[in-house]
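Next up, some structures in structure tokens.
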Structure I
Amino acid sequence: MSSQINVGIKVDRETHPLTWRRHAAGGPVHTLSVYESLEGFAALRKIMGTDPLELQKTVKDAGLRGRGGAGFPTGVKWSLIPMGADAGRKYLICNADEMEPGTFKDRMLMEELPFQLVESMVVSAYAIGAQVGYIFLRGEYIEAAARLKAAIAEAKAAGYLGDNILGTDFSFQLHVHEGAGRYICGEETALINCLEGRRANPRTKPPFPQQAGAWGRPTIVNNVETLCNVPDIVLKGAVWFKGLSQGRSSDAGTKLYGIAGRVKHPGLWELPIGTTSREILELAGGMQEGLELVTWLPGGASTDFLMPEHLDLAMDYDTIGKAGSRMGTGLIMVVDSEQDIMKVLRNLMVFMARESCGWCTPCRDGLPWTLKVVDALSRGEGAVGDIEWLQDMTRWLGPGRPFCAHAPGAMEPLQSAIKFFRSEFEKGIKAV
């Protein structure tokens with residue numbers, strides 16, 4: 001993976017805020033001294049003694065949107081948390097669960113630039129007045145856990161973490177929490193329940209975590225990539241961050257885009273947000289010899305399939321949304337001409353059915369039944385009416401019916417597969 005980060009493009013400080021340090025250092029940055037030589041903790045030093053509300057405003061003005069999939073404006077989320085001397089204990093949680101199939105961008109940031117995430121969390125904690133932070137990490141990310149724990153220990157010894165940071169009255173304790181590996185923990189309230197030692201089920205909202213989150217206290221949950229943008233916004237300003245998109249999108253900043261599947265060079269690239277999928281595919285060297293692109297998922301298993309004619313659309317939240325899908329994590333999964341679309345869909349449905357937390361009936365029972373029908377069609381043993389039944393399920397398990405967004409996300413690849421590949425479903429109906 002690491003050999004395919006930004007390969008083939010020029011990386012510099014002004015245009016690649018997330019990855020320039022890795023390239024300037026000639027590889028991963030695992031020691032504090034190297035990180036400090038690359039403007040490490042400069043943002044933290046800059047904000048000490050400043051008004052946290054001004055920092056919130058800067059992030060809001062920059063237009064940073066959440067990079068975990070939903071795209072909610074980060075500054076707006078921060079502005080919803082109570083401030084002031086009487087606000088009491090507050091928490092900052094980094095969602096590093098990254099269980100979305102085909103997604104590995106946060107893994108790269110944590111394994112290769114762990115101090116960057118540590119600084120990002122301290123700066124963000126200052127902005128919202130949080131005293132305690134957690135990096136909620138996917139249990140399988142063993143190397144990332146080791147790198148982060150080492151970085152936290154070194155940063156704390158240097159005075160960047162803990163009590164009275166840099167000699168001020170600001171204190172912040174940071175911990176790594178390794179989860180057991182459940183997809184539902186990507187949902188922020190299920191993550192909070194798990195962190196508290198409870199079953200990882202989503203909570204009713206409202207109240208939102210900003211008012212009542214971890215242990216009933218105000219809590220902000222942000223994604224790894226989202227947080228890692230904050231220090232450079234502090235150093236360079238909102239106008240600079242908006243300009244990183246180079247006019248490609250109304251969204252601001254860069255994005256870690258990636259591609260998985262049978263392309264020549266699967267990998268990650270930090271690019272202006274709004275870069276087209278065709279450009280990302282070209283950076284990956286195109287499809288492997290003898291293969292053609294049939295369809296693709298723009299951002300994980302819970303997004304709708306798009307077609308080759310959509311490749312020239314800007315990969316940003318609004319454009320992909322208008323095309324009938326979601327940008328999600330921005331990590332593309334390609335389906336080639338040698339793959340059976342029904343088997344691809346079945347694999348996605350197996351994952352989604354298995355990862356249901358079982359909290360609500362539509363998801364707990366609906367997903368296994370949907371999988372059963374898709375499986376039958378994939379084996380050529382479907383029955384007349386199965387396609388129509390699946391279409392009904394995409395509505396019954398759609399937004400507003402189950403308790404959270406898990407089942408609606410599972411329906412996205414299904415509903416788009418029926419839309420674009422209905423003939424493949426029809427082939428699976430057993431002749432009477």
Structure II
Amino acid sequence: MDKPIRISYIGGGSRQWARNLMSDLALEPDLSGTVVLYDIDYEAATNNAIIGNMMMSLPEAKGKWDFVVAKTLEESLQEADFVFISILPATFEEMKAYVHIPEKWGVYQTVGDTVGPAGIFRALVMMPAYREFANAIKNICPNAWVINFTNPMTMCVQILYHLFPEVKTFGNCHEVFHVQDIIARALKEKTGITASRKEIQINPLGINHFTWINYASYKNMDLMPIYKEFVNKYHQDGLGKDEWETYYPFGSGERVKFDLFKRSGVIAAAGDRHLVEFLPQSWYLKDKKMIHDWHFFLTPVDFRVNRWKEANDASLRIIKKEEKIKIEPSGEEGILQLKALLGLVDLTTNVNIINTGQIPNLPLGHVVETNALFRRDEVRPVYAGPMPDFSLGITQRHIQNHKLLLKAFDEKDLSYARIALEQDPLLEHLSIQDINDMFDEIALAIKPYLSYYIK
């Protein structure tokens with residue numbers, strides 16, 4: 001490109017997403033510019049800047065990028081062409097509260113960042129922070145494209161639109177990619193044809209982490225009957241012990257996904273650990289034995305803490321040159337999206353964006369996940385058609401909860417969030433008293449991060 005681009009990275013101390021971005025930029029020959037890292041953990045952002053610049057000095061690096069650190073949000077946004085947001089709302093201590101306190105009532109949350117008690121409280125913590133981001137972007141770089149990686153994805157993108165209706169934003173999630181890989185596996189097993197996930201054409205529709213595929217093809221082949229055969233073969237035993245138990249705590253035998261296909265006739269396009277949190281507890285999450293029998297894991301917050309510490313230690317070893325730095329493609333599509341928005345390529349992929357009619361039986365103005373066409377300075381949703389009957393009712397319930405959370409934010413009133421918790425499908429087996437007791441205990445545990453809502 002003739003003109004270097006400028007990326008503001010909010011949450012630039014990230015040990016995962018920011019590092020993925022660095023690797024992908026290093027491997028991309030057609031882009032160059034500056035990445036401004038901003039994080040409330042200034043040291044983490046500084047370490048990432050050092051590592052990013054070390055990557056650019058490696059002989060295999062094709063990109064030309066400078067990584068710098070900003071001390072303030074406002075500084076990071078100056079002259080930004082793109083804004084990436086990848087943060088952890090609050091800290092791991094708050095995450096422990098909203099993920100693990102519900103276990104006292106037999107409510108297990110496999111991921112704990114999208115719906116259920118964890119998703120509701122995470123959204124409450126996130127929205128005031130995103131108010132600061134939205135206002136700053138509106139005032140400093142209103143024409144920048146804002147790309148969100150934070151969960152709860154739907155609510156993060158929704159609040160940006162809510163606070164800054166003219167914002168150019170969308171949310172990125174890679175869950176659908178893994179399902180394309182499974183469909184490609186079914187194709188190979190049936191026909192011997194090896195196809196990459198990008199060659200598997202799909203029609204995803206829904207809300208983030210509760211997305212469905214009612215069309216799948218490879219060239220001139222309808223893959224839905226092939227997937228059905230694959231499901232019938234592996235539904236009972238899953239994809240094999242060696243393929244999921246060795247990937248603790250993120251592995252899955254895909255039994256939930258296969259069971260949902262048998263119930264609905266459409267492909268559930270997210271990981272099992274995400275899907276189960278949207279559904280009644282009795283389906284897949286009644287107790288730890290049921291969880292194991294359906295071949296997936298809980299993800300303890302302590303695991304995340306230890307993983308964060310290990311990643312931080314690795315960063316320090318790289319900076320001290322005690323560990324060799326690596327450049328590896330992440331498999332994400334963020335760089336392709338940048339190139340498409342700059343007019344260098346055309347791209348169609350799944351994104352989370354406002355519903356302008358691409359899913360006609362979900363509310364207009366609500367964030368949904370479908371394919372969209374990326375081209376110069378435009379993301380145009382692809383018409384996906386109506387939600388399947390099987391998932392429509394549950395999806396509408398979650399959208400209603402999203403609206404209640406927005407109302408809690410607008411009116412600074414947690415009573416709306418309490419209603420959302422009472423209506424969440426994962427808790428429908430509990431009494432209202434139990435749900436209110438749970439709400440109060442979590443709210444007390446994370447009280448400093450709910451100060452926005454205290455009148």
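Just so it is clear, none of the values below were taken in a lab; they were calculated from the coordinates. All of these numbers come straight from a predicted model, not from anything done at the bench. Cβ atoms are built from the backbone, for glycine too; each structure is taken alone.
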Original post:
33, 16, 12 is what came out when semi-axes √(5λ) of the Cα gyration tensor in Å, for residues 143-246 alone was calculated for one structure; which of I, II is it?
Top reply: II
Subject >> Answer label among I, II for the case where volume of the Cα convex hull per residue in Å³, for residues 239-366 alone, calculated from the coordinates, equals 206 >> reply: II
Subject >> Source structure (of I, II) for distance in nm of label points 7 Å out along Cα→Cβ at positions 103 and 199, computed value 2.5 >> reply: I
Original post:
Looking at structures I, II, which one was mean count of other Cβ atoms within 10 Å over residues 79-86 calculated from, given that it came out as 12.8?
Top reply: I
Original post:
Which of the displayed structures (I, II) returns the greatest value of mean count of other Cβ atoms within 10 Å over residues 151-158 on calculation?
Top reply: II
**OP:** Supply the structure label, taken from I, II, corresponding to mean projected area of the Cα convex hull in nm² with the calculated value 19.9.
**Re:** I
